[in-house]
Structures are given as C-alpha cells and as structure tokens.
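Q: Multiple structures follow.
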Structure I
Amino acid sequence: MNSAIVITGATGVLGNLAAKTFAERGNSLALLDHDKDKLDSLALGLNLPDERLFKLTVDLRDGQAVRSAAEAVSAKFGGISALIHLVGGWVGGKTIPETSAEDFEFMLNQHAWTTFHLFKSFAPHLAANGWGRVVTLSVPLGVIPFGTRGAYAAGKAAQEALVQSLADELKENGVAANVIHVKSIDVKNEGKGTSPAEIVSAILYLFSDDAAKINGAKIPLYR
C-alpha cells in the first residue's frame, strides 16, 4: 500500500485544485471536509480507483473525530506522507472592543484548534512514515497585526506557532512543515492576490527533493 496525502478543506477552490493536481501525479489521497455533497462530487470527478482514494466528512474542531480519521487513513493506506491543511475562515472589520467572544472563539476554532487536533492525530503517522510534508496557508499578520483584524491574526499566529513547533519536533523523522503566506487568494483570476495555481505550484515545490531543507519557514507568496 502507498502512503497518502491528506488534504483538509478539500472542496474549496484551493483544496479542489490541490486534490486534482496530486491525483494526476499518481498520489493516493485522503480528502477531509465538512460538506458531504461537495466532497462526494469532488471524489467522483477525480475518477480515482478505490485503493487510491479515501474521503470523510469530519468536523476538525472535534479532536476525537480527527483521531478516528487519522487511524482510518493509516489503516487504509498503510501510512501517511503529507498533510495539506487548507481550512480557513475569516472574521474581521471590528476593533477588539467591538469583537464578540463568539467571533474570537470562532477564529481560534478554525485556525488554532483544527491545526492542533490535526497535528496531534497525524504527526505520529507522519513520523513513522520516515518522510513527510506538512503545509498550511496563512497571512503575514503575525508580526504586526493590522487593526480590526485582531481575532483573525490571533488564530493565525497560533496556527503558525504550531507549524514551527511541529517542524522542529519532526525534523529528525524526515518531515518538513512550512507555512505559505499570501495576502489574498485570487480565486477569480482577476490578477489580484495569489492565484490557486500559484499556491499549488509552491506546495509542489515544497514536496520536491530540492526543498528538503526548507523547514519551519514562512514563505511569502505575494508582492
């Protein structure tokens, strides 16, 4: 059995393109998302044989559900070689006094807690594989957050800290973990921000042997 690449947020524009790209390269895929109908549609469009595809509707905020997902993926493919975490979400436009506790909690759930649960559950499998890649997407807000984006910046800063910690923890196991920074995703190809194709190309590079020594980095993919 071949080890699998796990993609979260698989039904989004970026996750969809990543899934198609890696499927065409011959990789086995484990697709995780919260939307069953969209996930079923994506899986059907990939036209992969059953032995190369695993799909699961899962709430990444639920630690036990994520642990079960990791065990299921490992059981099917015999190993896990990569985790591409593309779940996002944004709440902003409000000052800190205007930001509700619910909005702040939502940002921590979407970015920090999903990442924590994924790393806690999948890191042992990545380490056991002997080679691996972990990639997340973020924004350059961690050093000096802009006003009215405090909750979002806090969630992303926590996520990035987890990535860099994991990078150090797994470096002796041949696993590299990195963050790709974009200012915005140009999903409509309007020439603004970073296009999904550019992001997936950067991910592919991080998977290459040439990028083996890039670890714990925050890679700027914007002008």
Structure II
Amino acid sequence: MARGGQQIVPRPKVWSSVSTTPWVSGADAQISRDRITAVVDAEGLPIQPAFDEARHAAVLVVLAPGERGFEVLLTRRSQELRHHKGEISFPGGRVDPGETATETALREAYEEVGLDPSLVTIVGELSHVNTVVSMSYIIPKVGLLDAPLPLSPQTMEADKVMWVPLSELTSMGTYHGELWGSPPTDRLLHFFELADETVWGATGRMLVDLLVRLYSPSV
C-alpha cells in the first residue's frame, strides 16, 4: 500500500508545505473517556453559519478504545457520488427539518454504516465548520463506544469503513499542513497521509480540532 493512497488532491498552482503539527504533545499522552468528555463542548456552540444560504449538516465523530488506544471511525465516500468522491469523511449528512444535529448525526451513521444509535454516548461537539465549495455548515457531534464495532457500508454513499487509531494520526510523518494561495489570501489545509488513504478538507480540519483539544496540556 502506498502511503496516502491514490486520491487526487486539486492543489492550486501556488502552495507550500507546512510540517509543524498544530498539537503540542504526541500520541504517548494518556487519552481516556474522561479526557475526551472534558475537552469537547458539552453544551453545544451557537449556530453561526458564515453564509445566509448555508446548508446545515451534522457528522458523527465516534471514538472507541482499541488495542492501540482510542480509535476514530472514518468512511471513504464512493466513487459513484457526484461530489467529494473517494474522500475520507465522518458519517453524516444534511439536517432534516425538525431534526437536531445529534439526531442527524446518529441517523446518518446508522444509515451509512449500520451503527446502532443506542450504543453511542454523545458527549459534546467540536468547533463548527463552514465549507465554501459545498456551502455547508457542519456540526461535528462527538460520541463514545465501549469498543470498535465491525461496521460496513450500508448504502452507495460509502465504500469503505475504517477504525483509525489516534496514535496513527499523530505518528511521525502522517500529518502535514499546506498553505494554498498567496498572502494575504492564502489558507491552511490539513492532511493526514495514512496507509493507502489521505484525509484532508473539512474532515482534516475536524480531526486537527480534536487532536489539539486532546493533546493540549492546558486543557
């Protein structure tokens, strides 16, 4: 397997690599259920989309203790989809009328990978994410399981389900940042090059938010 896989990233003509990791300490830090619960926003953040026409969505960031420490659930979007095909993401989707973000995240995880909502303990959320290309406003809900479950794609939306240890995300050589564009309008994107897969985009931003919270000594 080639590190980072075969995913094509649409980089602009002007970009540069950033090797410094946004989090402070490494994967040797002790992560526990209590630690995860302590660093997420338990009460929920204000709903503040950057665009009036933004489409509201929610994703489920599921963590479970495995053989190599806590692991996070990720999926790979199908090549049959019109947008973001082949990209790594969290289970999630659009918020239906009358739904809360938690209800959306749990419903989408059940529909996409068969995760029983009754097994998930929602402990809070991460920072909300605005995306320019899809005009989405994403609320990442954080949930805990007792152990990683054997899940599989249930619809055409995903073609792969992965449990990725946090220690793999924080290991040397996995992460790098990229500055796209020229100052003063350049922007930082986050990349995780796993075995045969690359995580970037909105999912990369949410993973960095999670890791910064977990591995910051000040939290």
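Q: Which structure, out of I, II, was distance in nm of label points 7 Å out along Cα→Cβ at positions 105 and 129 calculated from, if the result is 3.4?
A: It was calculated from structure I.
Q: If we compute FRET efficiency 1/(1 + (r/R0)^6) of positions 121 and 209 (r between Cβ atoms, R0 = 25 Å, to 0.05) for structures I, II, which one ends up with the highest value?
A: Ranking I, II on FRET efficiency 1/(1 + (r/R0)^6) of positions 121 and 209 (r between Cβ atoms, R0 = 25 Å, to 0.05), first place is II.
Q: If you don't mind, there's one more thing I want to ask. Work out FRET efficiency 1/(1 + (r/R0)^6) of positions 33 and 169 (r between Cβ atoms, R0 = 25 Å, to 0.05) for each of structures I, II, then name the structure with the largest result.
A: II
Q: Among I, II, considering only relative contact order in percent (Cα under 8 Å, 6 or more apart), which has the greatest calculated value?
A: When relative contact order in percent (Cα under 8 Å, 6 or more apart) is calculated for I, II, structure II comes out on top.
Q: I've got another one for you. Work out which structure the value 3.4 belongs to, where distance in nm of label points 7 Å out along Cα→Cβ at positions 161 and 177 was derived from one of I, II.
A: II
Q: Something else about it: Quick check on the output: -13500 is helix-only ellipticity at 222 nm (-39500 (n - 2.57) for each DSSP H run of 4 or more, over all residues; to 500), derived from one of I, II. Which one produced it?
A: It must be structure I, since only it matches.
Laboratory data are not the source of any read-out in this text; all were calculated from the coordinates shown. Computed from a predicted structure; not experimentally measured. Cβ atoms are built from the backbone, for glycine too; each structure is taken alone.
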